[in-house]
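Structures are listed in the sections that come next.
Bear in mind these aren't lab numbers, they're just calculated from the coordinates by the rules spelled out. Small disclaimer: the values here were computed from a predicted structure and weren't measured. Cβ atoms are built from the backbone, for glycine too; each structure is taken alone.
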Structure I
Amino acid sequence: MHNSNPNSRTTSSIIRKSRTMPNPIRTDLHKVDDTSFAYIFEQNCTVELKAGDGLVRCNVYRPKNSGPVPVLVTYGPYGKDTYYGDFHAKSFEEVNPEHKSVHSAWETPDPAFWTSKGYAVVRADERGIGQSRGYLDTMSRGTSEAFFEVVEWAAEQPWSSGKVGLLGISYYAGSQWRVAARKPKGLAAIIPWEGMSDYYRDRCRHGGILSNNFIKFWWNRQVVSNQYGRPADEEIIMVKDVGSGEGPKRPKTSPETVEGNLSVEERAQNRRDQTVDNQLYQFRDEEYYASKEYDMGDIEVPLLSVGNWGGILLHLRGNLEGYTHAGSEKKWLRMITGRHDLPFYYKEEVAIQQSFLDAFLKGDDRDGWTTGKVPPVDLVLRKGDVAFNNPREEKTFPRRAESEWPLARTQWTKWYLTPDKGFTPDAQQAQSARTRKLAYKALGTLENPELVQFTSAPFTQETEITGPLVARLSVSVSPEAGGPTPSDIDLFVTLRHISPAGKEILYTGTAGDGVPLTKGWLRVSLRKVAAHHRKNRPYLPWREYLSTDVQPVVVGEIYEVDVEVWPTSVVVEAGGKLVFEVSSGDTQGCGIFLHNDPVDRSPAKFQGLNHICFGPRESNYVVLPVIPPK
């Protein structure tokens, strides 16, 4: 074993005191194995952070018998040493066998495959995770700064060509947007594959409403269980006044911290708990959220944003908005379907990843990324009912190249809600509607939904709907007898697709569950639209979600609000129908992405009757992006 990198920032002494952690730093951990695998495996390379607030440890996988090669970097919280088959065994069973090896890891490129294609792979434990000591604050400015240093470190190594690419799913995609905006030296291309780009709007607070259940699941199961200093055999621990539970045991392939374990109290002091912070903070101008903001326009590197139509509660919006607002001159949008974990490894999708990376990291542009041969937008169209979580059949969906997003030929068409629960493009029919309120109880739950559904007549001809949506609703609230006086309304909306046979067609969601076409949300007290903001568009009302934006909701008043509905794509066949649903809580298709925090949605503020109001002065419609045939 030897240290193959004499120019790295690894310290020469064996032990040095850390500024931030009680245990001494060990620097004798770097190991190199150049015999056991078809590639060279380096474990625990150390990048000491210039800010002095910790260090990052990486595993490096690189081709044998080669000169300097381009590098693919991932940086995240799931443990660089954690085996994919251990982290999520069922998912790993279904992965393309070409991407299975002893060093496979969840949501990241497989080292055995990519080293065989002439790339080095660097997999880093995020600061505060695994073997990387420091303050754990996922998705923060501080951790993005540490990621920046890892990218520059990778570009400087003697085995590196100096060009770095970023490739990974979900968290390993969302972090790419932020670090790319910081423009680290050596970064040459990124592929954020199903990754949210807006921490507040995409992930934490949909329309201002806390998406608490996923955050709790993700934080406890996948993150804090891998925190630096966590003992391997420790079960869920609750710590009074310092945070939530610490999740299940570390995965069996995730080794204990080499510098020694830390106490429960020490670990609690060394992290920001997302389950606590996202409940406590509500607005983007509070330091917690503000510290995670950045300007997408600062992203300049070549970009391939890959979004999934089924990711309607976490990543979809981020990939489309990231593509739209990135400052890159060379950028592409590719849309897919399927679960969030498997398509990344499909043979045909990997071929596109490699083609893109070869073009910008190796100068091998065999497919014409730099010459205009590859169209800017590549869409998959969901047509027919192939059943959800059915990868083979989903691959039969047709694809179509486009020049922009949203599509320039979109016919933005108003479909009106009527008091008899119709859903129609006939404005005259809607205008003749009598004055009426449709009432439903507030604080509906998945088990006991409170909703109103508006159903269209059967379509007379095949119709494609592809793009962003917006719903205008006239709403009010009233108290229940003996109940509190409500002072806010939470709106949950859903667009559903009914087949000509009368069955709802469900599509593959993030975790393989059946989901509808799309969803949208709005907290009515946060209805203020930033009308003059450069990102405000007729089809996407832009809200800043500031503490100064809060507006009152008073019993008896009618409020006309625009609800952002996440984009979708579907071909409705002749005889099919659409259903637009308005509810006061989560309904079918939300999966683990529940919005049911008892503090964020307290009965004292929300309990009552919600109303959709109709009359000559009220507007209730959905703007659908209808696409005429080419």
Structure II
Amino acid sequence: MKHVTRITNYQRLLLSLIVIHVVLVGGYAIRYGFAWTEVGLLPAGILDWQVGNFDAFRVNPPLVRLWATLPLLPFDPEVTALAADIDPRDRLEWTLARSMLESNPEAAHRWLVLSRLFCLPFTITGMYVASRWARELYGSAAGIGAALLWAFLPNNIGYGCLISGDAQAASMGLLTLYLFRSWLKRPCLVETYQLGLVLGLTMLCKSSWLILCGLLPGLCLVIGVVQHCKRNRDMGPQKADTMQSRIRQLVSLASALVIALFIVNLMYGFAGSFRRLDSYQFISKTLAGSDDWQAYAPYSGNRFAGTWLGRLPVPFPEDLVIGVDLQKWDFDRERWSYFRGQWRNHGWWYYYLYGMAIKLPLGFWLLFLIAATGFLLRASWRVPWQQELLLWTPMLLILIGASLERGLNRHLRYVLPAMPFAIVIASRTFRVFDVPHRTLRPAVAVATVWIIASSLWIYPHSLSYFNESIGGPYRADKYLNASNLDWGQDLPYLRRWQQANAEKRPLMVTNYLHIVDPSAAGIQTNGAVPSMPTRRNHRSGLSTPEFYPGWYAIDRETLLRRSGEYQYLRQLEPAAWAGYGFQIYEISIEQAATLQRQWLDANELTIPQ
């Protein structure tokens, strides 16, 4: 009789949550317009396939954009190939973006949607691994709890379909640590090969995961040393056997790292691999050296020149090394950061912690607090310390590393790879449904419902989600900016607003994602929103703008500009919203005349800076 495999209730629940998550993320992918980095990543990925080099968008490794643009190849998308500038500070991808949008304005959005949907396997993989890891540690209820958290957390929905690489790197990072956990139990040939392959692919998602080359050996060493010290009977032949097994384990891990490096270099075609360190001309202060460092061209240097380190070969391809240097340069040079209504040219060490406090649902923080308290107070809630180490170490390392990088605070997405580990840690609270607990069951249930309701209340604007502690996304610009709130994604919602309010003309539009022309998004405009000069942004010889009565649509990132030329609108109450990105103001005839007089007065009295 043929054996029939029965689907368990656990599998049904997990599959249902995966389907729900795919629907939520897919709906987001279809509704939203370009987010900032996507407008450069999409043509860069197409060009990577066409010419076989990675001169564009070097700050990100190419795997995600190559994967995302793979389904576009049968349509033969046209992207004009441009010669790369010698100076990496001249970002080729933005020129490519303008060219793509000028020549293919309608097709570009279709390409974007298809590319986003093709990235769904990354978030599905992360969700499955989180559920499986939680189940193995804390039980079936925790496995379903981890999947539920993954499915409904707004950051997972908002970033889950973008081709920015952040969510993809988060999923792959979790998969790498999960396979490393399996390898620690049984470092055989198959596990070693799997670990090396996935490790290489993870580093090709985001260059920040290059830390895994040091993190995995470090974890292996710590676990091995502690276990060795705890053995009280390591004598004679037994000790020799133990030492031999440790040596085999280290050799196996070294093999996995070699496989990973091979995968990384293979992706780049070994272009410029194993160059001597002192042969590079770096532009970041960290790598070029701090003596007489300058942020802009033509400055370059190499702090390793003339040292023994400089003679060593770099086991990474040239474009990856240049990309890491370029990313570090972006943090080293003077950049202005916005936080809680204040602009300054360096960041805050607590920026990411505070940002996560207001960007994650309060219900999730309640679950995480219960999980941490249970870990400290209840032995039954703990798992072996090695298992805890594999969850807490990467999460804390990512948060600490980002917090120490205070040159620029702008995007919470930089710490998104820490979230999968936090989800698995928080999932242990769901074990109260496996073991009766009268006190905690209601609290966990309420927190879970709170997460789902809070997330769906904002959906599909999950990228702009802020929790109730600050009043939600309507008040978010008092705290954070950029990709945390408005990354240029709401142009389609402005188009829908105009279609539903055809009589509200004329419409002036200014959008932060200036590479995308509003007319290319189907929006009929009567020009840009006029700006008001201030002491900070005044320039001599300004032409006098016309403050017409009508409707002024402007995104919140532009409203927050440090130069302050649109502060006059923030003093008014918006008449409408398009998503949470655009505020729309109705300017009457009287208000337009008043603004015109204010501009003339400001232009006369402002002293050029």
When distance in nm of label points 7 Å out along Cα→Cβ at positions 182 and 318 is computed for each of I, II, the largest belongs to = II
Structures I, II, by mean count of other Cβ atoms within 10 Å over residues 158-165: label with the highest value = II
Origin of the derived value -17000 (helix-only ellipticity at 222 nm (-39500 (n - 2.57) for each DSSP H run of 4 or more, over all residues; to 500); candidates I, II) = II
